[in-house]
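In structure tokens below, several structures.
Here, each number is a calculation from the coordinates, and none is a lab measurement. Model, not experiment: these values are computed from the prediction. Cβ atoms are built from the backbone, for glycine too; each structure is taken alone.
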Structure P
């Protein structure tokens, strides 16, 4: 059930029911490594690049309108989805992504030829190299497609998820603002704050994450298309780079810019490395928020127990009634994966040799995975945990009333040394601060009640 196709190396047997051609088939046979397939988002971005190039090449008189229309229709078929089985190549291939570029060229050419009434594999009237890949090189197409996929996923998927996260955190911070509680530093008792103030820190972290992403996007949005093989723009029209960038922006609704220096755009991935750093910071934020919430919700009887977390599923196959903070655990695992992805991206970005960085596929896979995981994790955590978190008022009040660090309020009145003496005495004798202060005759009842009020210690 195969058909014979030819490329510059000779004949290849290709599965009869597949739309790819000889070069894709060679890649399948030569790179039997792992199971990680090139991301769907990258394939769709490549289809956008092919569509934009056909439109611009026709405008510049380099491609007939008939061929342009066929390529555009074929690219739109890819963009509709449902053809994923025809893009089988693994991430672990040539570092420029040439095989994946040719995979898309071959599929689009074959779809176009079927639309024209021709046969799969005929390369007539549309040729995968001469027509679909016109004015392009894998060296500028693949980085452009990675840029397009990454920026669209950040704008359309991750930033909306983070904004949803901030909305619910803001609501929780406001809801909890009047609940005074014991603060903790070094995991030890500290001066009080409100539960709302504690959640406001989480809120600011996520807001800062959005800010950092938006700051990183301009550099990451520079596309390399028009540089062709080494950045000189060989075999392209002088107006091609600017026009194709404009068309890609129009097709996607995103303001991409043509890289001002195509040599830098091909030889480096600095913009994506910077963006990955912002994704890593989001992962750090997720780790902090998830860890704090599961600590505050630990128990129900032998932990902190200040928060009551939603009970989504049984937590143990042996301990009846046990419920675990599973959404927090999901978040922390995602955070670890994204941090690891950033290490990979950073190392890959450092490996630009001369005129080309040949670590493109692994960067594409990792950065798109990071964006997808961070987006999904935020939405899932908010829906399945954050939105239904409730304070355990009784437990919070007990901790607050028994905190020795309320003694800090006495510092301005009796000095640090006497205040420390009260705290130590209370701890040694298992007394309240009030009982210890009165037993040591260091303050009067009236003064203690006036000075040691947790609600006066909450800041402004």
Structure Q
């Protein structure tokens, strides 16, 4: 009996000696046991040592975590203070206030172009003495021309949209390729005023009306952009309570043409008449063109900050097309995104598995066929950390949970709220996605790079967001307690 018990205790102690001191990524591991798909990794940046890992090489849908690759590659392509310049040009000089010929709006792939930019162009042209254009307003969507819609949401938006996020991509698109609509209550039971945000009159048809109702009454108004025979129109209806005016944004079917229409209206309202129509035409501009006006977009670092902080899909995908166009214009977002795949595959850390470049088909992550692993993301984070010239602009785009715009991040202990800077990625369909990637500042001043992705699996297609982010946060908090 004693011999048997001694043998049992020796065997048990031997088994315990072979087990890890603590479970690795324990909270997300529990989600996998329930049916989720998980990839997670944490690495000490001072030593390169793997602190914790769990399926680190499993490539999953990353959603907006893809934007980390977009930001890193953009900083490889341009300095942080680079600006995209949109110009207003003519082929003939202005004589007596008249331009005999076409006025050309030349894009530059600026995702930050807005209605204020159009007014600045119009005012500069007016200040240059322009009063009348006998020809058309030609929109030249440099540098990449027309791009195929690419995914279901953007393709559906070619005919109608009641959202802003699904705007088709263009090298020239105002307000992220949307119609900005201002709804202003008037008096109870009278029609509200419906116009543009940057112009008094929208340059497209408005069908229907929105009724003003008493303050505190239920708001039911709706706005939908519909397109027929290439012409956008807004269908509207419902009630708006008395109070301040409201802005809504609806995707344009053709952002380049829509931008041209808005510019022509801004020119009209400032006193410049364009006799001809708006045409979109992609061609190299002649060297002898006359510059009438120009406007600089936001600095690249500011574009990246907005893209990462607010997970702006339009900025991410337009920048991806801009980067692709440096060598040659791409007809699809997927082909332009190959440079992101190659960039991630080229980052050096440790001994990466021989899996080839990760499949990336968009810079935004809106494409659900994108795939990244925790190892892919952590290698990218390590690469950026060691790039001293670009790291400040890259790190500035990440958010500390304490200051996050989303409530689901502003929960947790003090270390999570204040010692972490990260990017999130979430999707709901066709399966849930919740991912985080970023840096944890150690108590001794060192750094840890981490990434964790939780996807819905065949047995559990939709992992609730609060459970996925809660598990990821719990594991990061455990790391922070140790370091």
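When FRET efficiency 1/(1 + (r/R0)^6) of positions 276 and 356 (r between Cβ atoms, R0 = 30 Å, to 0.05) is calculated for each of the structures P, Q, which structure yields the highest value?
Once FRET efficiency 1/(1 + (r/R0)^6) of positions 276 and 356 (r between Cβ atoms, R0 = 30 Å, to 0.05) is worked out for each structure, P has the highest.
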For which of the structures P, Q does the calculation of mean count of other Cβ atoms within 10 Å over residues 116-123 return 19.9? Q
If helix-only ellipticity at 222 nm (-39500 (n - 2.57) for each DSSP H run of 4 or more, over all residues; to 500) is calculated for P, Q, the one returning -9000 is structure Q
Relative contact order in percent (Cα under 8 Å, 6 or more apart) - structure with the largest value, from P, Q: Q
For which of P, Q does distance in nm of label points 7 Å out along Cα→Cβ at positions 52 and 212, calculated from the coordinates, equal 5.8? Q
Taking 2.9 as the value of distance in nm of label points 7 Å out along Cα→Cβ at positions 60 and 220 derived from one of the structures shown (P, Q), identify that structure. P
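Of the structures labelled P, Q, which one yields 0.90 when FRET efficiency 1/(1 + (r/R0)^6) of positions 164 and 404 (r between Cβ atoms, R0 = 30 Å, to 0.05) is computed from its coordinates?
Numbers: P: 0.15; Q: 0.90.
Derived from Q, not from the others.
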